[in-house]
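Enquirer: Read through the structures below before going on.
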Structure 1
Amino acid sequence: MEESLLCQWSAFRSLLAILQWWGFNVTVIIMNKWIFQKLDFKFPLSVSCIHFICSAIGAYLVIKVLKLKPLIVVDPEDRWRRIFPMSFVFCINIVLGNVSLRYIPVSFMQTIKSFTPATTVVLQWMVWRKYFEWRIWASLVPIVGGILLTSVTELSFNMFGFCAALFGCLATSTKTILAESLLHGYKFDSINTVYYMAPFATMILAVPAMVLEGPGVIDWFQTHESIGPALIIIFSSGVLAFCLNFSIFYVIHSTTAVTFNVAGNLKVAVAVMVSWLIFRNPISAINAVGCSVTLVGCTFYGYVRHKLSQQPPGTPRTPRTPRSRMELLPLVNDKLDDKV
């Protein structure tokens, strides 16, 4: 009886974790698109800077004030030598995501983001000469094919937004690879990652935001009709962006790797559907097929990675690196693909 209740509670907790993760993730994406499109606040650098400030404050409160997570201590020298370069790539990653949201629909942007597994595998193969089992490469075929089909048939295609989203995938992959080399020995969770990187990212982004977007922001303040409600929405998106990071930590510890992967791809489908209901951007039938193929490919990729991770070390089919290279530790779990 007790075991049955524990199983039911575990299943309920997993479902609750996934739903709140979906809620935060989809809400942040929709709010950012709303800020750019409906509020006419077309300043992605400033929006990203606000998100980083809110995230830095939130991480400090969670770790230092509420003490919900223990602080992972990093040497002061390592903060500049290791974390600062990571923060720079982290910053580029967020900015490119927000820039793409300004120019292309949420549905198209989310589909392109699904290209990240392919760019990660290719970059690891090129930079670290990391070898992957043939099933990994095979799982990338539907991802790439789906992205190509979606891009060709996208009715609201914008080259600048497309390139921003695509380079965002490369930035995400680069962040993963840099994490392995720069932060060897530090096993970060999502909150500690934000705690150390958000202040650096704010510092990196503040000057470009003021120089490039400052006059436009001032003009927006002078011409926009409802400043108060608009600012509440903008800063609320920053608070929710931090909550998203906290929700990622919770869902990872409440579900299995396979469940997380499937839920992540279903989350993309939910984001696409919600964005279409709100913004009514046109989606052709072939475009929807391309998006579906990409999500199926991502699910297959996650399944293959999970199966290979269950094999004993030294199994020939397990992805391996040349023995001359040191064994590397990732910054965070592979499942942490969402961002501030």
Structure 2
Amino acid sequence: MNLGSTTPTRRDMMTGTLGIAAATTAVAASSARAKEPAKGAGHRSDGEYVTSKDGTAIFYKDWGPKSAQPLVFHHGWPLSGDDWDAQMLFFLGKGFRVVAHDRRGHGRSAQVSDGHDMDHYAADVAAVVEHLDLRNAVHIGHSTGGGEAAHYAARHGKGRISKLVLIGAVPPIMVKTSANPGGLPVEVFDGLRSGLAADRSQFYLDFAGGPFYGFNREGAKRSEAMVQNWWRQGMAGAANAHYLGIKAFSETDFTDDLKSIDVPTLVLHGDDDQIVPIADSALLSAKLLKNATLKVYKGLPHGMATTHAGLINEDLLEFIAA
């Protein structure tokens, strides 16, 4: 499926075979974990969590020396902090402190019924950051996570954030409006909602196996492991959170956020991004930010931080160290 089309079809998606036994076991184990109400912060069998202001348990990973400069990673829809494995391991090896959370309703965080909007997403990040007392942090967001990171930086980051990175990110706004004539028609996002509601499991296989990683392009070398890992992360989250999250990432207008951010910001985007077309995202965001550096990767897909992790990691390191 190409998000530039208003009619999602299976024809332009490459579907794959899934290792059912292994994946089902992983998802069952994740689903079986207790979502007990948290009192402040604490430890569960699967990791650390903090309670946001509205009482939602937010899972996070915190690796590396507590005295080191922190890097905070914001994942895309409908994934989890696990999507940053390649970056977290790389930067951990470089001596950084690396932190990644699971957005509410995603991964291991609480599957709550409300708060699936950018205001709550950013406030949840603030709860993690304040709990860990992270300062001089570099926030790195991909796709929906780029919107979340920008919203956090604008609303909560003053005095705590030193740099920002937006990778294939959704700002300024994805949906087509009178003020954003280059955006995607709302029917595109209605198609995502319909596909998710009809058969979420198959929809996620098709999405990862097609446009997300560019596996639907002629000559692309498909990685079944990437498709399965994407599916694993997606299915571990809550259907309601993912459904409502589509509105959050497509209809939130980040223009004022971008205009207010004054820290150095690196904007990375592939020019063959089929999910977040570059012309109405990175190219506009770079103009709205006060201190932006734009880097465009020829032919790279939306999921380039996974498909081309080595390249992206080196560029991130150069920016962070500068």
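Every number here is computed from the coordinates shown, using simple stated rules; none is lab data. The shown structure was predicted, so the numbers you read here are calculated from the model rather than taken from an experiment. Cβ atoms are built from the backbone, for glycine too; each structure is taken alone.
Enquirer: For which of 1, 2 does helix-only ellipticity at 222 nm (-39500 (n - 2.57) for each DSSP H run of 4 or more, over all residues; to 500), calculated from the coordinates, equal -12000?
Expert: Values: 1: -25000; 2: -12000.
Only one of 1, 2 returns -12000 for helix-only ellipticity at 222 nm (-39500 (n - 2.57) for each DSSP H run of 4 or more, over all residues; to 500), namely 2.
Enquirer: For structures 1, 2, calculate mean count of other Cβ atoms within 10 Å over residues 66-73 and state which one comes out highest. Intermediate results must be reported in sequence, preceding the final value.
Expert: Working: 1: 11.8; 2: 18.9.
If we compare mean count of other Cβ atoms within 10 Å over residues 66-73 over 1, 2, the biggest value is for 2.
Enquirer: For distance in nm of label points 7 Å out along Cα→Cβ at positions 162 and 266, which structure out of 1, 2 has the highest calculated value? List each step's numbers first, then the result.
Expert: Working: 1: 3.2; 2: 1.4.
Going through 1, 2 one by one, distance in nm of label points 7 Å out along Cα→Cβ at positions 162 and 266 peaks for structure 1.
Enquirer: Quick check for you: by relative contact order in percent (Cα under 8 Å, 6 or more apart), which of 1, 2 is greatest?
Expert: 1
Enquirer: Something else about it: Quick one: log10 I(q)/I(0) by the Debye sum over Cα atoms at q = 0.07, 0.08, 0.14 Å⁻¹ came out at -0.24, -0.32, -1.07 when computed from one of 1, 2, so which one is it? All intermediate terms of the calculation are to be shown ahead of the outcome.
Expert: Numbers: 1: -0.30, -0.39, -1.24; 2: -0.24, -0.32, -1.07.
Only one of 1, 2 returns -0.24, -0.32, -1.07 for log10 I(q)/I(0) by the Debye sum over Cα atoms at q = 0.07, 0.08, 0.14 Å⁻¹, namely 2.
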